[in-house]
Structure P
Amino acid sequence: MDMHMIKAQAETAVRELLAAAKLRRGDIFVVGCSSSEVVGERIGKGSSAEAAHAIYEGIAPVLAEEGIYLAAQCCEHLNRALIIERACAEAYGLEIVCVKPQPHAGGSFATTVYENANDPVAVEHIRAHAGLDIGGTLIGMHLRDVAVPVRLSLCRIGEAGLLCARTRPKFIGGMRAHYPDGETR
């Protein structure tokens, strides 16, 4: 598996989704990633630290330059908890839980994010503004209420299927309600 290609695909995906989602500094971007699926294995059966690192290297610098928080979803062995920077938890008033991800209990991507974060913490719940689901990891539970699917120029990272979403505020009201044009935030 070509790790340079995986890094490039991850970077392309995050840049395209950021353009579609119109996120602002301080927003949250969730990533669920099965490194097993990326390298052509079944989810949870072929964890790859190399693939996880390549994806991290494609995504993290882009989010950092935009001032957007990265939330890495852990696998089901940690109840899909999320690894974030402490600053994100404090900014959003999130309750921190005590766990450190490992490749087979949390996943290689969450472990990579934890190892590269300045001050990593875990939380159980988040309401992200957009996200990438790499390999069928089911990030929907960590998105705000109205998730809008986004199609990118690519549909895979490595061998893993790629699903993307941005979110928008709920439209409320009835026949008399008016909404701002182009509201996507």
Structure Q
Amino acid sequence: MFEKIKTQAATAAEEIIKAAKLEEGDILVIGCSTSEVMGSRIGTDSNEEAARAIFGAIWSEAKKAGVRLAAQCCEHLNRALIIEEECRKQYGLVRVNAVPHKHAGGSFAATAYESFENPVAVEKMHCAKAGLDIGDTFIGMHMEEVCVPVRLSLNSIGEARLSACRTRPKYVGGERAVYDPNLE
């Protein structure tokens, strides 16, 4: 099962990075309920092995693309995010004091904290360019405006529903405006 979810996570990450046209330094936010991945209700059965499989696959794809990864914590840490310190500085984000673990933050965020070279927690961001929501974790609050859905070739990882999004610049100017199709 863990090889299958690893493959699914890698595919989803590769597809969203491509669909969102992420560039080096852009942020990809991931919300992941390993409980949902394993077929349980969100917040009831956090699974560290599933977290390692999914995180490893996504992080590998992000590193290949030069994309920064943000791991969303669960509601017990108010959906704070785990990122690298370098990313925090690049985006001017405010650090908070929280270390995620299996029962507060969740296994996915805890795995990110253990895996990153210099992990920090930030309470919020509004600068992610794309995201994967694995198990209905609601990542939209971290996205740059305007967030639009992306249809991937997969609609689940393990037993968890999978949704994806990317951002685009706002349309301004009204009915006479002309828009750049390359920014769609």
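Laboratory data are not the source of any read-out in this text; all were calculated from the coordinates shown. None of these values were measured; they are calculated from a predicted model. Cβ atoms are built from the backbone, for glycine too; each structure is taken alone.
For structures P, Q, which has the highest computed value of distance in nm of label points 7 Å out along Cα→Cβ at positions 58 and 82?
The structure with the largest value is P.
If distance in nm of label points 7 Å out along Cα→Cβ at positions 114 and 146 is computed to be 3.6, which of P, Q is the source?
Matching structure: P.
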